[in-house]
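Okay, got some structures for you below.
Computed from the coordinates by the stated procedures, all read-outs in this text should not be read as laboratory data. Worth saying up front: this structure is predicted, and the values here are computed from it rather than measured. Cβ atoms are built from the backbone, for glycine too; each structure is taken alone.
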Structure I
Amino acid sequence: MYIVQIASECAPVIKAGGLGDVVYGLSRELENQGHTVELILPMYDCMRYDHIWGLHDAYRELWVPWYNGRIHCSVYCGWVHGRVCFFIEPHSQDNFFHRGCYYGCNDDVMRFAFFSKAALQFLQQSNKTPDIIHCHDWQTGLVPVMLYEMYKYHGLEYQRICYTIHNFKHQGICGNEVLQATGLNRPEYYFQYDKLQDNFNPFALNMMKGGITYSNAITTVSPYHAWEAQHTDISCGLGHTLYQHRDRFQGVLNGIDYGFWNPESDKYIPYNYSTTEFAQKSYNKKALRERLKLADSDKPLIAYIGRLDAQKGVHLVHHAIYYAQQRDAQFVLLGSATEPSIHSWFAHEQEFLAENPDVHLELGFNEELSHLIYAGADMMVVPSNYEPCGLTQIISLKYGTVPIVRGVGGLVNTVFDWDYDQLHIPEERNGFVFFESDNYALESAMARAIDLYNLNPDIFQKLAIQGMEYDYSWKNPAQKYIEIYDLIRHQWL
């Protein structure tokens, strides 16, 4: 199959979050399985040009209809770690992608509406005819709308759309100006509940809803998150729309790149190890303690790696620091806050605990240190309020670091409780799970993990090794996407 990915990110050249990792990882695995994949991306001024090889002019005369005129664009082609990527650069006084940032501008809706229009215009003008167009999140939600309302009448009638939602929180709420700019027009047609009208604001359009309504297949990034999106408020108002299109909606668990996250070959850790050489992991624990000036002892070492914000259950992260001390365990944190108030809160804790030999708080992000923490910690706390998929727990499993997670989203699909899981035999269990979002639930799970570590170290090691044996690479998710692509290739909307 010939597959084109249209997205606002692709790691490592454009990465603001997990979306970039998914777009790159999935594309690479699809190619490994014998398919042709190309990516269409915005040409941001602030992207990592050092990760692009052979950047060159690919299409100089791309003219994109916009309002009552046209905007001239150049399209550049280059290879991002082996992936063929086309970068669209508009020559416009709006400077859509010359902002020094990827997101966060007041006109983000118009920026990405233009990008979606330009991507389709490029496919049409360059006579590219992919079997599948795979687009992602609200930024490309108008791609399926414009394809089926406009471009299928101009040479793109056989293309099918798979639309993946990574985060329901941001949906691209906009007004009539987007219809005017893109040439969709007809507000009386699109301001209908079964089209683009927002479910709760009759005077607004919803780009993510457009992606759901017009796509041949809709996915999100884990099976349990797909259930949550239909039956809880996690979909931020789109639950009924997803239920209406439930026959086309499913969850496909994200994978991770084991070429990068693998204790057997990780270049960032001093001692490589595997399931058969698990004792080597303890040397990384010693190296981590030395680097962070923690006391050398027999205590278990518990870690947290991730953003410090409401989504990640920051109140429970804070409580875990002090409960670990109460239970005679060490704690290491590596994370950056998304709000000034949270940063101030943890900066105060960092100063207060600076001389504590059993605690180290690192505010910010350090790639090398993150690898050493994964390799050196005994347990990883992931107490998220919601977690569409989650990579921290998957990486932790690969490194034999037992995850302690809240039972939401993709955490449910990847971590199986040592004591209570009813769907997996003991030889298949790999961590500890709690479900409520209060301190007592977290303490219960942490206590069970700490007790197993202290009282039954051989069994704890067995649990850690069982986690390492799981395969959460991109191989299986890519195969599921291929099945979805095959299913929709000959379907009409």
Structure II
Amino acid sequence: MQAEVLADPVDVAPIPVRDDEGHLNHDFIEAVEEAIEAQDKAALELLASDLHEADTGDLLEALSEEERTGFVRLLGAGFDYTALTETDEAIRVKLLEDLPNEVIAEGLGELDSDDAVYILEDLDAEDQAAILEELPYLERIQLKKALDYPEDSAGRRMQTEFIAVAPFWTIGQTIDYMREAQDLPDSFYQIYVVDPGFKLLGTVHLDKILRTRRDEQVTSIMEETRYAIEATEDQEEVARTFERYNLVSAAVVDDNERLVGVMTFDDIVDVIQEEAEEDFMAMAGVGDEEISDNVLTTARSRLTWLVVNLGTAILASLVIALFEDTIEAMVALAVLMPIVASMGGNAGTQTMTVAVRGIATQELTTRNMWRILNREVLVSFFNGVVLAILIGVAAWMWFGNPGLGVVIGGAIVINMVFAGLSGLLIPMALDKVNVDPAIASSVFVTTVTDVVGFFAFLGIAAYWFGLPL
């Protein structure tokens, strides 16, 4: 990729903002740090005032805590607060705590409502109220209303700047209004037709406006709004609607079907990324942890599921303890046990990942669950047989005991089948009881494969070789 190039105010040498791999250039970061340390406003403006908000967000994360505050204060009105939507929550909240409320309010006043809500929603209610009091009345009411909607809902993500016209307006009136009005959104793809009570009647695409005579009424080219989004709808469901119907933008309505906002595809891209990261982190048992979190927050985020995992590990150990005499009689069993558990765990994780994704995208439902379950069992059995042959032969050659190869091969097949069953059924069961399968599935699937693996391997060994239990 071609890096953006800015000029160094000291020696007028070009400084690439990003390197060839897309990372922030180390020399660029150092130049910014030197400008902050020297309180050189002119140098900092030349370096950073024209950056894209995504670049500014990455730059804030690269700076130290003190440098971030100095960066914002030194840029003053030249700092684009949209950049805060591109930073980790912990960095954003700490930076806002260090800035005066009137300065924050002035910066938020320049943003679209959805970006302003995104920045405000992570703050305490007291801090939110203090900042909102610094805003003009109309903006304050709009933001308060958006913040009253549930977290992660369409109402929190919608943009309240939109264009709505009466059904009796002509195309000419609409075009003139869009040319003359001062408070239009920066970019838009549709206009909305509403009745006197602001109830949504339909939408008109901009391309149709440009191709229609001025004396025609907007209702002549208006389309019925088939995919209006309720303000209380979860953002993940909204993203799914955009993906399913290839939407560019969609109207957001309240309980009375009155138009209250609009969501656009750029908002949805952020939602998709956020939800994907959330599921990925949840599957690893780290919740909503961010790279900028401190030690205490990070430890607390991880500890809960580590404690749960400790309990399940003890359960697996109890199964091994049942066969203590069996293991003492044949030490080779202790050497081979981890292989059985590991293979089952990996197979279970594969099935679980597919299942969790299918549940999230609504591709896996009770209607097709049995067909998918049948497929997973057959796949697990086939893979189990192949692995059983490979591991069985290896165990035979390793310990010179063909019976040991038969034992571990049989245990592998049994555990692989149970891995396929648990990898699908556990996420489905958790989803039915309203527990997020992305968070809880891995612990239970691993427990099943460990317990079944150890029990099958040691149990078959005790029976096959006539060992004591």
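Among the shown structures I, II, from which was the value -11000 of helix-only ellipticity at 222 nm (-39500 (n - 2.57) for each DSSP H run of 4 or more, over all residues; to 500) calculated? Considering all the candidates, the number was obtained from I.
Among I, II, considering only distance in nm of label points 7 Å out along Cα→Cβ at positions 352 and 384, which has the greatest calculated value?
On the way: I: 2.8; II: 1.8.
Once distance in nm of label points 7 Å out along Cα→Cβ at positions 352 and 384 is worked out for each structure, I has the highest.
Calculating Kirkwood radius over Cα pairs in Å for structures I, II picks out II as the one with the greatest value.
Taking 25.9 as the value of mean count of other Cβ atoms within 10 Å over residues 208-215 derived from one of the structures shown (I, II), identify that structure. The read-out comes from structure I.
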